[in-house]
Structure P
């Protein structure tokens, strides 16, 4: 598939929508929060993307990627996550810094370089944060998991991925041991959208419900 060159800002918006939810409508406020921009700026950009046929905008509901938009977004995400693998496996860059550094590289990577990188790495299926790496055509199978924020008290789960972009969030989750493959148990949930109390290996940690949305888990079978 041939992807027409897109501006860096366009790629960032498409990637953010794919990271939030590739197939469903994303609220403009949520998109703005992901990108750390104002809702006004996000609305204006979504309007432009709609004119380009990359998203479908529904007033007062949000925006969803079109087929063309999903293909373009998948291409950007592929570059991002392949670079994360390279930085982690080959250069031994710290896990908490991978997203930020890979984000700087993804916009300057030609398709030929992307595919050469995939071959060099052995065509990995997931990035170091546990998220799936799209195929060369931009398609990928979403993780079969749910946000940690939706897990009931008493359940034991296994972390599949950390789907965060802000470095401070990634660091916060890393410090609490919420890493791919880690088994955790939800031991308590404070009322009124309060924090969760988690048993992570041999220690107890608290995690705000909003931050728990970035941790994708599967129910651990006993």
Structure Q
């Protein structure tokens, strides 16, 4: 059993079903364009485009989504008109929280933990996702706020600055080894890998705690007496 002051989370992929939301958007776009798409495969490829776009000079996440989708369909030999290129951006407010998200967050807050959300989504796009989750956060750090994307360190640096807790009193939970777990561990934070997609860990990269969803997190943390 562990005790921390702050439990911080990645958003899309950890609390929100990003891949499921993207697959639904791509299937809808395929029907609109009259083409048959392998949505899961295209989502995996899209995410590679997204990471590349996020490594350059900062642009809002809505623009990353649009440019990544254009690049994805260009590989398929399909030109996307402007409205179609916004399919992922328009769909993001509809992406659903995982069923275990809200109950786990409520349980942690009831036990006295402060919660934080660290997201690569820009401010305006993130608000509907927080509303869908239905549980408030004490701290929210977005790409807009720090002008960069994880795995760059600025999200965690901003969290440390605003929450006032030392690193040893912060637990970070994320679904991506590359964008969440490895950089957070490099900064000295204790991590929980929420491995929803049953991925194979990179050698030496997996943290001590690896869960298939958020439910075991509530059992890991004892009530905070603060």
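With distance in nm of label points 7 Å out along Cα→Cβ at positions 50 and 66 computed per structure, which member of P, Q shows the largest figure? Numbers along the way, then the final one.
Values: P: 1.2; Q: 1.7.
That would be structure Q.
Assuming 15.4 is Kirkwood radius over Cα pairs in Å, for residues 58-169 alone as calculated from a single structure, say which of P, Q it is. Let's see the in-between values first.
On the way: P: 15.4; Q: 15.9.
Structure P accounts for this read-out.
One of P, Q was used to compute relative contact order in percent (Cα under 8 Å, 6 or more apart), and the answer was 27. Which one was it? Walk me through the numbers on the way to the answer.
Working: P: 16; Q: 27.
Computing relative contact order in percent (Cα under 8 Å, 6 or more apart) on every structure in P, Q gives 27 only for Q.
For FRET efficiency 1/(1 + (r/R0)^6) of positions 34 and 186 (r between Cβ atoms, R0 = 25 Å, to 0.05), the calculated result is 0.50, so let me know which of P, Q that is.
Answer by label: P.
One of P, Q was used to calculate mean count of other Cβ atoms within 10 Å over residues 74-81, giving 11.9; which? Kindly include the intermediate steps, with their values, before the conclusion.
Working: P: 25.6; Q: 11.9.
That value comes from structure Q.
Upon calculation of distance in nm of label points 7 Å out along Cα→Cβ at positions 18 and 122 from the atomic coordinates, which of the structures P, Q produces 2.4?
P
Can you spot which of P, Q the value 5.4 was calculated from, given it is distance in nm of label points 7 Å out along Cα→Cβ at positions 10 and 202?
It was calculated from structure P.
Since every read-out is calculated from the coordinates, none of them should be taken as a lab result. Computed from a predicted structure; not experimentally measured. Cβ atoms are built from the backbone, for glycine too; each structure is taken alone.
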